[in-house]
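Below, each structure is written out as structure tokens.
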Structure 1
């Protein structure tokens, strides 16, 4: 029997195209939600087997939604769609993702069966308490190299990089993290070294790091 799926995506176009593709592949989509409150209500009322979540829901953490879903149903399968291969760059912690969850990098959906397989396996993974699994079957050698570089960043370095990308000054970052501006400068310098971002006379180091951040995040830099 096919798993019954609740889709939680806040973008109307992405929701319609995703649901249509799922149904074309004989996935039983029983509900659609654009917010956490609606999703929780549908979870209680419809009793789906699997929740399919978009990581980029505006204004709320998809990881927190997943955690709250598990509080309602501890065996609910969870599949999270994400553009970025490191949750720390989004202000999240990999350790907070519920056990058994599947995190699928969106570009992997070039082959839609990858998503269908993740949905099918997520219920078993939840029940048997498997480790969280990242799925990115289409990563190029260059992308794999970037992931290897990102893995070398400490949590502090990843957080400072995210705050730099948010437009915060060294002084603001220092106040946020209760450290000196000098310490922030040292962390930023270390991040640049770890990620092989070389000095460029035509571009500020922070601008280079922000550009790389948004490229890794899989999002445009506005």
Structure 2
């Protein structure tokens, strides 16, 4: 009885949050499972997304989807129109092997570095202990390791959780000089696939700061 009462008292998430979360799931991780055709750049037809059972049951319209995209604080989604057909994709955070970095992101070179003076990964004290024990950062089932271009106090839009209290600053120049690929997404997140294991060694940590 008590459990049921607690369940009844739980506040339901706002409609736009529910829609955004489901879109993130499909566009980052679940397209194949949901039966949605996606190209190597992560693009899917908006009509195909809207026809999915969960979207159709909520009667999500194209106009409402556009509002969810444009009002998303972290700019998680992008839209484009080709030959009268509207497409949508997640800007980063994918775990699907079919989505290729070259089709989704912009690759950085040494010449780009002056435009990216701060590249930092946010974590927690407890997680950092595990990072030290393993010898570096892992992409953890996703296609990339995520970095931001500043700290939460700098009002970073995307690339780091606001709950982060320990910050790993990347030696981006050393990464590039050693042949590691570094990309930037449409919403400004810096992304590294790491080495052949999807791993980034601690030798590429320029500085670690705890706050």
Structure 3
């Protein structure tokens, strides 16, 4: 596709405009589905209104798809952080979402909708990047994803079972697998890429892919995680 633009002196110049492609696929799981153990939350009455279960490995109903895997381009083109922040909710004494992606430098907006005190403790490896209490009905906390971060782990120092992960990229081309294990990364510039799939407990997998202008590249069986 060509786009025409005028320069000084009325010279007509044709500039190529590329239509982005897409990457789709599924993150697969093999082995017996893990048992979701009930979390003991008796220490805070505000957290016992409903049951909660371990969500570190979530498998689809048919046992084949793996949820909460961030799939990203390791060598995707860098871009400025979006103006829109990512959102983290403390709801039912759990972080929601549990796993998501972000661009380096992007804002994080953290809310507490529970009738109890939480403490948002962000780690980059073993290093604390922020640590702040958030009482019920308090204003949202605004934090910034560090420019050099890869994984940010959120914990609550009041409720030890609360955990969330933010997978950080320089590139805006990433997606998180859904309840069926599927994902889609949209508007990817044409090119050859290394695609990484990251899971909080099962590690990482990589695959190579070529994206063509205006087309969808599929990775149906590239990422297969097995039970530990």
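Values computed for the structure shown
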item	result
With distance in nm of label points 7 Å out along Cα→Cβ at positions 45 and 133 derived as 3.3, matching label from 1, 2, 3	1
Among 1, 2, 3, structure where relative contact order in percent (Cα under 8 Å, 6 or more apart) as derived comes to 30	3
With helix-only ellipticity at 222 nm (-39500 (n - 2.57) for each DSSP H run of 4 or more, over all residues; to 500) derived as -15000, matching label from 1, 2, 3	1
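Every read-out reported here was derived from the displayed coordinates using simple, explicitly stated rules and does not represent laboratory data. Keep in mind it's a predicted model, so treat the numbers as computed, not measured. Cβ atoms are built from the backbone, for glycine too; each structure is taken alone.
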